[in-house]
Structure 1
Amino acid sequence: MPGFYLWIFLLLLIQFKKPAALSNATFVRPEKFYISGFSNVPHAQYFYAFLCFVYIMTIIGNGLLLLVIYLDKTLHTPKYMIVFSLALIDLCWSTALIPKVLDTFLSDNRYIVYEACLSYMFFVLLFSSVQSWILIIMAYDRFIAICFPLRYHSIVTKRTIAAMLLCVWVFFLSLRVCVVGLLDRLSFCGSVVIQSFFCDHGPTYRLACNDNSINSIISKSTIGIIICLPIILIALTYICIAIALRRIASGKERVKAFKTCISHLILVAIFFLPLLSTNIIVQISSISTNTRIINSTLTHTIPPLLNPIIYALRTEELLALILLFLSGKT
């Protein structure tokens, strides 16, 4: 994993090369940050109720999906290992984010201590990052199933999927440790108001008084790794799938093969389109802070809610087992 060693090398290089700005100025580490959140959003109480509903339904949906896959031995396959991982990430992502958001603003306790802010940031960004690459693993599964159907069971094994998932976790754990750890180099001698609904990385490092160019470069590089690269890889995968489908003589078989990809395509659209559109809009025009915050909130909370619903409804085998489980006949 060359990316892992690149980030470690960069971190060591930065630690040994102390910026001149820090050597000539007083280093200030704030005791607390203030999260502005929805303070200027009208009728924000209704949005909090919406987030509470989203979280409850996310827990129910993903929890049920995890339980059904765990209990039914017929679903202990490489494909459902990926689905299980996605549901687990959705559960962790929402749990790391939404309860703290509700606690912060409903109790009007907008201050968060420095160390807690960095921990909060680390877990929220870690789970969202891992999800982006689990969608790539799902694309790989569909690619092998359609392009190499006779070799599918020999290529896509439990060991292969487990190794891929482990690599994704190790890479993003190391990446997020570096990204969050580099904030420790920054001096916050001015405002401590984070213009976001949680301890987001961008709004936090921009508060620094000293040079934050390295943080900016790493932040943009991370966006490329989490958004741009997965979109490119998934697009290339589906180009190969489209070419393979054209070689299938029967139109009915083409439709049947393509239907197995619809769930994944919907998950990809739900996860990446809001992220991509937000980043494009920010680059080409200015949007209000309230609009950006609400859009960012929905981007972080809606995919974990919809993923289990879409996968359950679009997968007949899974839907039948869920209905059987709910009826108490299992």
Structure 2
Amino acid sequence: MPETIDLQRETTSDNGTVSDDLFPIREVARLTGVNPVTLRAWERRYGLIQPTRTESGHRLYSRIDIDTVHRILDWIERGVAVSKVGRILARDALLSEPDAALGAQAEWEQWHGQLRHAISAFDDRQLDRLYGQIFSAYPLAVVFQDIFMPLWQALLRHQGRFGQASEWVFFDNFLRSRTAQRLQMAAAAPLPRVLLAAVAGECRELELLVAGLLMSGEKQAVKILGVGQPFDELTLICEKTQPSALVLFSNRAPSSELPLRLKRLALTLHCPLLLAGDAADLAQESLAGSSIGCLGNEGRLMQRRLQQFLGGGLDT
């Protein structure tokens, strides 16, 4: 095909020869049975594959990328939603086993049992020891998205018995304190700052803190504006602080007015405006074609998309 020939001309190794290990998107579609539109969506929306690009912008996939596509298909066939596949693929040590997700879930439940015991006893020292053990064993995204936050949400939902509300408050205060400490340390680094603010009434403080921690990285520090920050005064704060970007966070289904409010806000800012949290995926279609980037709600994906957007490489 003419497209394939052109791509091969651009795909050369250091000595000028054509590489046999990179494939154009149509060839990947033929080999895997996944159409090009879906492959692009898996890259743009979920960050599941990261093909290289030629100088003219064409995607080129390695054999590892093709293997990843097959693994994605395997998990989807098992009933795992494509939006959740990224977490499974990120656990490199678990990918070699077909029942990796079940094994990981068993691990999380064991930690949940120990954490629940410390929480029910209101034992902050034991809780602190478990916190340290978990952090030493897993990456940051796994610690929060697979261990701490699911338990926090379960305790929040089930407060029927006497004492359960106090248990949730105890655990919530503990996590907010530890997360704020980590954010403060990260924000002290001499890096470009990104401002993170909650859409009023659409997330709890801990959810905002965790999102900020997951977005922080070697290339940017995240400064969190307090819950309750007035939407109409965000332009003023950005004028005074000159951030690299402003990220709004919401874990609720977006209202019909939110996309319009965001587009109006973007016109008043001198920095990029982005949306993160569950609302980012739900509002993506209504924001298509605008300057507003959607970061999603997956830890590694949020950080990667933020870096790509700041570097001018995010395809929105």
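All of the numbers you see were taken from the coordinates with simple rules; none came from a lab. Note that the structure is predicted; figures quoted are calculated from it, not measured. Cβ atoms are built from the backbone, for glycine too; each structure is taken alone.
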Comparing FRET efficiency 1/(1 + (r/R0)^6) of positions 120 and 304 (r between Cβ atoms, R0 = 25 Å, to 0.05) across 1, 2, which structure shows the greatest value? 1
As an exercise: helix-only ellipticity at 222 nm (-39500 (n - 2.57) for each DSSP H run of 4 or more, over all residues; to 500), calculated from one structure in 1, 2, equals -16500. Which structure is it? 2
Figure out for me which of the structures 1, 2 the number 28 belongs to, where relative contact order in percent (Cα under 8 Å, 6 or more apart) was derived from the coordinates. 1
For structures 1, 2, calculate mean count of other Cβ atoms within 10 Å over residues 136-143 and state which one comes out highest. 1
Using distance in nm of label points 7 Å out along Cα→Cβ at positions 192 and 208 as the calculated read-out, with 1.8 as its value, let me know the right label among 1, 2. 1
